[in-house]
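*Asks:* See the structures that follow.
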Structure P
Amino acid sequence: MTAMFSKSFDARAAAVEAVEATKQALGDRLLGAALYGSAAAGDFNADHSDVNVAFVLSMLGASELEALRPLHDSWAKRRITRPLLLSKESLDRSLDVFPLEYLLIRECHETLSGEDLFRGLAIDTGELRDQIERTLRAQEMGLAWTYLAVAKTPSGASHWAARSGTAIAASASGLLHLAGEPVPAKRALTAERCASRFGVDAESLRLLVACRPGEREKVDAVKLLMSAQSILSRLIEVVEGLDRRSSTVSGG
C-alpha cells in the first residue's frame with residue numbers, strides 16, 4: 001500500500017529528480033526516460049497513486065543493475081515503487097507480448113530525458129485484441145471467486161474493485177482504440193466513452209475504474225460485484241466480435 005504523502009506532492013518533479021539521479025548513475029547508457037500513467041494524464045491522486053517512470057537503457061545487465069541499486073530507496077521516497085526498466089532490445093522484442101501496456105504508454109507519456117522511444121511504437125491490432133480478451137477473461141474468472149468469498153463483505157468487494165479496476169480500465173481503453181477512437185487520458189472519460197460506444201452503464205464502470213478513495217465502500221457489495229459482472233460480460237462480447245486479423249498501427 002502506498003504511504004500517505006502531502007497533498008502538495010509534485011509527481012512530475014519527483015520523476016524529474018529520479019531521472020536526473022539515474023542519468024548520473026548510468027551516463028549515456030540511459031537512452032530515454034518517460035513519465036506515464038496517472039501523473040502524465042493529469043489524473044494523479046496524492047492519497048494513493050504511484051509515480052510511473054519508464055527507463056530505457058542501451059543494455060540491462062548486471063553492471064547496470066548494480067549501478068542502479070543505490071537509487072532504490074530514493075526512487076521509493078519519490079513514489080516510484082515499480083519503475084519500468086528495459087533495454088532497447090527488450091522493448092522492441094516485447095511489443096507482441098505487452099501490446100496493451102505499450103499502447104497506453106504510447107498514447108499518454110512525457111519524455112523526461114533522451115529520445116522519445118515510445119511515440120512511434122507499432123502496435124499489432126490482432127495481438128492487442130487477444131491480450132484484451134485474456135485480461136478481461138482473467139478478471140471475469142477472478143470475479144466469480146470473489147463473489148463467493150466476499151459478496152457480503154463491503155471492504156472485500158471494494159478491494160477487489162480497486163485491484164481489478166486498473167486492468168479493466170486498460171482493457172476498456174484498448175477496446176476504444178480498436179474501435180477507432182482516441183485513448184482517453186483519464187479513467188472517468190474512459191467510462192463515459194465506453195458507455196456511449198459499447199452500451200455499458202457509465203456510472204457502474206466509473207465506480208470500478210475511476211472513483212475516489214472510500215466511494216466504493218458506500219455501494220452495496222453485491223450490487224458492485226453484479227454490475228462488474230455485467231460490464232465484464234459486455235466488454236468480452238465486444239472483444240469477441242472484433243476481427244482477429246492483425247494489422248500494425250504506429251503512433252506519432
Structure Q
Amino acid sequence: MKDLAKEIAEEKPMEGKVNLYWLGGASFIIRSSKSIIGIDLYLSNACMQKDGSFKRLVPAPLQPEDISLDYLIATHNHGDHLDVGFLEKFIHPGNVTKLIGPTSVMEVVKKIGIKSNRIMVLNRGENLDLDMVKIAAVFADHGQDAPDCIGVIIKIGNARIYFTSDSRYRPDFPNLVDLGGAIDVLIVPINGKYGNPDPKDASYITAWVMPRMVIPSHFWIFAEHGGDPGFFLECCRDISPNTKIVIPAISEKIVI
C-alpha cells in the first residue's frame with residue numbers, strides 16, 4: 001500500500017502544475033509546488049451514529065498527523081466537511097496550518113479551542129490572496145441546515161478549480177455565481193441526497209460551467225449518501241460532451 005502522505009509531501013509538481021488527490025467523499029487535497037491545501041477533509045469516523053448509520057465504508061487513505069497542510073478549507077459545518085473528530089490533529093502547535101471557512105465553521109472550531117490566529121473567516125463574496133493561492137468564496141445552496149455554505153474557486157499554479165461544495169442544482173446559478181473566467185476543473189457532488197445534485201443535475205452544472213475537466217464527488221463514504229459515478233459519466237457525456245470526465249480512485253493523483 002502506498003504512503004499517500006509521503007507522496008503528497010515529496011512529489012512536488014512542476015512549476016505551474018497542480019497535483020489533485022481525492023480522499024473519498026467530498027475530501028480533496030491540492031498540491032502545488034508551493035502549497036498544500038485540504039478541502040472538506042473527513043478522515044475520522046466521527047459521523048457514525050450509535051445505530052451504526054453513517055459509518056465509514058472505506059478506510060481513510062491517510063491520517064491527519066502524517067501530513068502538514070498550509071491551509072484547510074471547510075466549506076460548511078457539517079461533520080463530513082468539518083472533521084471535528086480529527087480537527088485538533090490537523091491544527092496544533094507543531095504545524096502552521098490555518099483553517100478557512102464561513103462564520104458557522106468558525107463558531108464550531110472556537111468552541112473546541114482552536115486559536116483565533118489559526119482561523120481565517122471567508123464568507124460568500126469574499127476573497128483571500130495567500131502565497132501564490134487565490135480563493136474566492138461563492139454562492140452555494142445547501143438549504144437551511146447550512147445557510148452560509150460556500151463554494152470556492154481556487155486559483156493555484158496555472159489552474160482554476162471550482163469546488164461547488166454541497167449545493168443543489170439551480171437553473172439560476174449563472175445569476176448567483178460569478179465564475180470570474182474559465183474553469184479548468186469542476187468538482188461537483190453527485191449523490192442526490194441531503195441537498196446535493198444527482199448525477200443528471202450535476203451534469204447540468206457541468207454544462208453551465210463548461211470546465212476542461214469535471215470530477216464527481218460525495219460518494220463511497222457512507223451507505224446513506226448514495227451516488228452513482230457510472231450514471232454521472234453517462235449523463236455528462238450526453239449533456240456536456242466537450243468536458244473531460246475523470247472518476248478517480250481514492251488516493252489517485254490527477255495532474256492539472
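*Asks:* If distance in nm of label points 7 Å out along Cα→Cβ at positions 22 and 118 comes out at 3.0 when worked out from the coordinates, which of P, Q was used? Don't skip to the answer; put the middle values down first.
*Replies:* Working: P: 1.0; Q: 3.0.
It must be structure Q, since only it matches.
*Asks:* When you work out FRET efficiency 1/(1 + (r/R0)^6) of positions 102 and 222 (r between Cβ atoms, R0 = 25 Å, to 0.05) for each of the structures P, Q, which one comes out largest?
*Replies:* Values: P: 0.10; Q: 0.60.
That would be structure Q.
*Asks:* Ok, one more. Determine which structure produced the value 0.95 for FRET efficiency 1/(1 + (r/R0)^6) of positions 54 and 150 (r between Cβ atoms, R0 = 41 Å, to 0.05), calculated from the coordinates; the candidates are P, Q.
*Replies:* Computed on structure Q.
*Asks:* 44 is what came out when percent of Cα pairs over 26 Å apart was calculated for one structure; which of P, Q is it?
*Replies:* Label of the originating structure: P.
*Asks:* On mean count of other Cβ atoms within 10 Å over residues 166-173, which of the structures labelled P, Q is highest? The partial results should precede the final answer.
*Replies:* Working: P: 22.2; Q: 18.6.
When mean count of other Cβ atoms within 10 Å over residues 166-173 is computed for each of P, Q, structure P gives the biggest number.
*Asks:* Out of P, Q, which one gives -4500 for helix-only ellipticity at 222 nm (-39500 (n - 2.57) for each DSSP H run of 4 or more, over all residues; to 500) as computed from the coordinates?
*Replies:* Working: P: -17500; Q: -4500.
Label of the source structure: Q.
*Asks:* So, one more: For distance in nm of label points 7 Å out along Cα→Cβ at positions 30 and 206, which of P, Q scores largest? Let's see the in-between values first.
*Replies:* Working: P: 3.9; Q: 2.0.
The structure with the largest value is P.
*Asks:* Determine which structure produced the value 0.65 for FRET efficiency 1/(1 + (r/R0)^6) of positions 70 and 94 (r between Cβ atoms, R0 = 30 Å, to 0.05), calculated from the coordinates; the candidates are P, Q.
*Replies:* Derived from P, not from the others.
Values in this text are rule-based calculations from the coordinates and carry no lab data. None of the values given here were measured: they were computed from a predicted structure. Cβ atoms are built from the backbone, for glycine too; each structure is taken alone.
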